[in-house]
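In what follows, structures are represented as structure tokens.
No lab work stands behind these numbers, since they all come straight from the coordinates. None of these values were measured; they are calculated from a predicted model. Cβ atoms are built from the backbone, for glycine too; each structure is taken alone.
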Structure I
Amino acid sequence: MKAETQFTNLYDLREYFSNETVCREYLEQFRWGGRPICPFCGSEKPYKLGDGKTYKCSNKECYKKFTATVGTIFENTKIPLSKWFVAMYLITSHKKGISSLQLHRDLGVTQKTAWFINHRIREMLKDNAPTVLSNVVEVDETFVGGKEKNKHKSKRIPGTQGRSTETKTVMFGLLERNGKVVAYKVPNTKKKTLQTIINDSVQKGSIIISDEWKGYNGLSAKFAHLRVNHSQDIYVDGIAHTQCIDGFWSLLKRGIIGIYHSISEQHTDRYVTEFVQRYNTRNTTEVERFNLFLSQCEGRLKYKDLIKKEQLFSHTEEQL
């Protein structure tokens with residue numbers, strides 16, 4: 001299997017991954033690097049059985065059989081890998097993602113299956129290594145949710161515009177200039193909430209740029225803190241501006257409005273992860289991005305775990 005395989009568009013990808021054997025060999029290459037590892041015990045000396053796709057562990061205490069999909073987002077799937085690879089390409093290459101309704105039409109699967117595929121791919125996009133930002137870092141919070149004036153009069157809730165969290169989900173993002181972005185769903189925009197995340201995500205001594213929100217008061221004790229006063233219509237003051245992180249929020253919101261139309265608060269973190277990873281790989285080629293995420297395919301997400309009620313926030317009040 002050639003790691004340097006190139007495809008720059010959907011047509012090339014479908015031509016190359018035309019059968020399951022090619023797909024499986026490609027998966028083995030980017031999961032194991034040509035050296036199969038038992039997902040049950042970690043043994044590096046399994047042997048291949050006669051069917052050409054199943055391995056058996058040589059460890060006497062294990063002896064279990066497995067394939068390249070065991071322990072990955074593809075485990076126990078009835079969907080061909082060729083369709084999975086098309087879905088991966090679509091969700092990672094489209095700047096605003098692809099809805100489950102569109103994906104079910106493109107792949108010829110049910111909408112429920114397409115929704116599950118989308119979320120399993122988002123599971124693969126998680127960055128398990130903590131990202132530490134440095135140099136010049138913009139921070140900003142935003143609120144995701146429909147405007148009350150656009151709702152039917154009977155469904156409007158008074159006093160929930162602006163910074164109210166009653167009908168909106170709060171997001172907090174940090175972006176390194178010419179670098180990566182990290183973003184989280186948070187319970188509120190209090191000082192303790194925001195600055196706990198900043199202290200965990202930004203290298204001490206970096207330049208932090210924010211607006212005038214009081215939740216950022218006191219950052220100058222650990223960082224060089226610059227502010228722009230949006231309430232006085234000041235948006236750029238030398239290097240002080242938050243236009244880069246504002247641009248990321250714009251991408252996220254246009255994706256929600258234009259592609260997904262609405263998202264569940266329970267799964268907001270997964271959608272944010274999708275937009276973060278696309279942004280952070282914006283300077284890579286299509287094949288580099290595809291291969292990177294394929295190499296991160298380990299970790300199975302079951303449907304029952306996906307739909308159960310989860311802890312709503314990445315950084316909870318208890319943690320803070």
Structure II
Amino acid sequence: MRVGVTYDLRADYLALGHGEEETAEFDSELTIGAICTALISLGHDPQRIGGVHRLAERLVAGERWDCVFNFCEGLKGVAREAQAPALLEAFDVPYVFSDPLTLSLALDKALAKRVVRDCGIPTAPFAVIETSGDASRIDLPFPLFLKPVAEGSGKGIGAQSKVTCRQELENVAADLLRRFRQPVLVEAFLPGREFTAGIIGTGSSAEVFGVMEVLWSENASPHGYGYENKEHFEGRMHYRLVDDAEAQEAGRVACDAWRALRCRDGGRVDIRSTSSGRPQFIEVNPLAGLNPERSDLVFIARFQGMTYVELIGRIMEAFLRRHPGLGASRAAG
């Protein structure tokens with residue numbers, strides 16, 4: 001198949017003057033090259049497209065692909081991850097990964113938690129701060145954990161995220177509102193183990209292929225798997241594949257949330273446990289990182305003995321199960 005590949009290169013945005021943290025979700029040439037190489041190994045013909053503006057230009061000009069491996073994060077707005085797939089749907093081009101509704105919902109962590117909670121899936125009590133004045137009305141027991149409501153890659157999460165009193169809550173909320181210009185999610189702090197579950201598939205066919213525990217070293221920034229810990233994970237973070245009873249329950253919570261939010265093809269769900277070892281949904285990443293050297297989903301696959309090509313292959317198989325006509329035409333060719 002002729003597979004278009006949409007993406008945002010971090011280097012391009014850094015060259016335009018955007019900051020390191022601002023561009024943390026964007027990809028390196030290493031990642032895009034690895035994806036394209038994997039697609040070639042799987043018998044496809046990858047065609048690089050680039051970001052949403054380049055995608056729009058090429059679609060309007062009449063260019064089409066059998067499908068698109070959509071890895072485009074977007075830059076502006078709380079629906080930024082939905083922009084490329086929305087364009088593809090408008091031009092009737094099938095694409096890998098989740099649809100615009102799910103991508104918008106997943107990026108807003110509070111809305112995602114509301115859906116998950118309404119589906120009976122455990123998640124920590126939470127509230128949302130829209131303005132500085134809202135902080136004084138938060139009625140949740142301390143300690144609490146604060147982060148921007150619609151960011152990824154741990155942006156806005158660090159040692160200051162855990163607050164233990166009203167003054168800290170107000171100060172940190174005001175800082176996050178100023179820096180990120182979006183609401184702040186306030187959650188009951190979960191002191192237990194932290195997991196991330198890798199998932200392949202869609203709906204009833206979705207399955208957890210590995211649960212990884214995230215562990216902090218003495219050099220790590222405390223209280224959260226935030227930007228500094230993710231960006232500079234070597235020497236700070238440790239990871240291990242786990243399959244004990246608590247990890248298995250974390251996997252069940254993750255898969256239930258994946259299905260409730262209608263995520264597709266492949267990605268990750270983050271889970272953290274209470275002090276009594278009860279896993280709670282934290283957030284979902286339906287466009288999980290695929291850097292072959294540093295992404296959690298790739299770590300999980302590697303721990304399971306799965307190569308990078310095999311991981312991309314399983315994601316493509318999940319996509320083709322949703323589009324059996326594409327798979328049939330490829331086999332006929």
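Structure notes:
- Among I, II, structure where Cα extents along the principal axes in Å as derived comes to 64, 44, 39: II
- Parent structure of the calculated result 10.5, given that mean projected area of the Cα convex hull in nm², for residues 81-200 alone is the read-out and I, II the choices: I
- Structure responsible for 18, with relative contact order in percent (Cα under 8 Å, 6 or more apart) calculated and labels I, II on offer: II
- Label whose coordinates, when distance in nm of label points 7 Å out along Cα→Cβ at positions 241 and 305 is calculated, return 4.4 (choices I, II): I
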